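A short reminder: the numbers here are calculations on the coordinates, not readings from a lab. Since the structure is predicted, the reported quantities are computational estimates derived from the model, not experimental observations. Cβ atoms are built from the backbone, for glycine too; each structure is taken alone.
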Structure 1
Amino acid sequence: MSGPQPVEHRFAAPAGEICWFEWGTAGQGPSILLLHATGFHARCWDRVVAALPEGTHVVAPDLRGHGRSFRPDTLSDWGLIAEDIAALLRAIGHWPLFVAGHSMGGFVGALVAARMPDAVCGLLLVDPVLLPPEWYHDRAAEGPLDPADHPVSRRRNSWINADEMFARFADRAPYASWKPEVLHDYCDYGLLPTGDGSLELACSPYLEASAYLGNAGCDIYPLIGAIMCPVTVLRARTGERTSTMDFSISPTWPELAKQFRNGHDMQWSELSHFIPMETPERLAGLIIELAAKQQG
């Protein structure tokens, strides 16, 4: 199944080049910004975009260190990722946008909304890995951790082609619960050529590990009061997580929505943290419903 194909753009952000994709034309309905999760890339949104009304204007960037955007030494400061996106929004205009972000992308979207309230008319935070406020205080006291010690840094990073990657992941958790079309998009657009003829992950295992650790170094709660727009927090199933990498259960604080001036909590309790991958059509329906409310 193929959907509408985006136009690929490049933007020279102050820190490095950001690759971003655009569907539709600005001015024909609400403009929507989609922000992906740690280790993924913008084209993981393809099936969500395909389920939106034809012509919907969508912007989806590869966050720094991901996809075809520039690779810094580390992704440990999520505030810097938000700075890239803020610079991109200033450059492309089309304000205000409705922002939907998954996992780290939701966290980054909230940071952007706090820093640029005029640019964001509404937020959908899809299981945004925002933990209780005290967690950030406790974690800061522990000091920095080495990404090389994180299990994600040991991911396989060399592949013959996307089909090999798909076959490897298709029957393994968490990918087995994804729509096959989304997994194909993840594999097809998530590999880049190396100099020896093989392919490697567009987000290297080390950078992905540093991004997971970066959550601890970015306490958003002092900024939440600056977010003026309506915020919907969409959480996955609740339960006892077996580890920090157990994404069968939502990592998001259940009380998060109450911290926003205009927050609303929503839970799809039959789904894992990977909501956009498991039910892209349903998520698209929610995005267009919320975006229409904010942009008339």
Structure 2
Amino acid sequence: MRRIILTTESGADLPKELAEKYHVQIVPMHIIMEGQDYLDGHLSVKEIYNYYDRTKKIPSTSATNVHEYSEFFTGIRNEFPDSIIIHIGYTSRASASFQNALIAAEDFTDLFLIDALNVTGGLTALVMYAADLLENEPSIEPAQLIEKIKSMVPKSRLAFSPGSLDFLKAGGRVSNLAYLGGALLKIKPCIELVDGKLVSTKKYRGNMSVVAEKLMRDYLSQYDIDRKQIYFIYSIGLSESIKLKMNEMAAQAGFENITWIQAGAMISTHSGPGGFGIAGLEN
């Protein structure tokens, strides 16, 4: 059997232990801060928060470029000459990364790209779905695996609420008027991926403990999520009491497995500290 290699971007926030366990290859995206370009993963989230505290500015982010994808895929092919590469990519509607991967892929055979139309935990959910399929059906035909992954793309559901509106304001994600109103009224937006785009779909009022519970209830009432697995995404600064409460709510809802994912630099640059999100796959 020819080896199938799964790949994705750092914007999936795929935990290191899962990437290693399932041999998922990850290509870094970019964080640009104070005129310096950092590969995602080479700049800690705390450094980003410290930078904002000092300057009231946030770093910018940029896609993996064509040359980097070409080197990335070449490295895999050199290590596994007879491999089939399936790349599950960061949404094409929020980054140029997937388009760059498509250009690079023109020089390769047996390389297939799937636009996840999702980010962070929503992208991780798809990657792990593929990894579990490969583990349970090691002889699966590549074409069948690709079709199964594609069929799950519209079923991957991500909802996220930032801990603070400061970073959204600094990044121009909300107007100043909306920011001031939100700050005064303690309103936090619920951000979801709709057709691959980050969209504010609801507003919650209260502290993050209250917001997280409302988000969880709304998420589970809106989506019929497969009870085998749920992913919780957190930004540094989310309190342990909220994490414990979310674990309790997930267990009560019948989830067999709960995986916590720390939001990496790509997401944290826009969401700030103390955010909380949920991801899973619909039945």
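Which structure, out of 1, 2, was semi-axes √(5λ) of the Cα gyration tensor in Å derived from, given a value of 31, 23, 15? Working shown, then result.
Numbers: 1: 25, 23, 20; 2: 31, 23, 15.
Here the read-out was taken from 2.
One of 1, 2 was used to compute helix-only ellipticity at 222 nm (-39500 (n - 2.57) for each DSSP H run of 4 or more, over all residues; to 500), and the answer was -12500. Which one was it?
Of the structures listed, the value fits 2.
As an exercise: distance in nm of label points 7 Å out along Cα→Cβ at positions 151 and 239, calculated from one structure in 1, 2, equals 4.4. Which structure is it?
2
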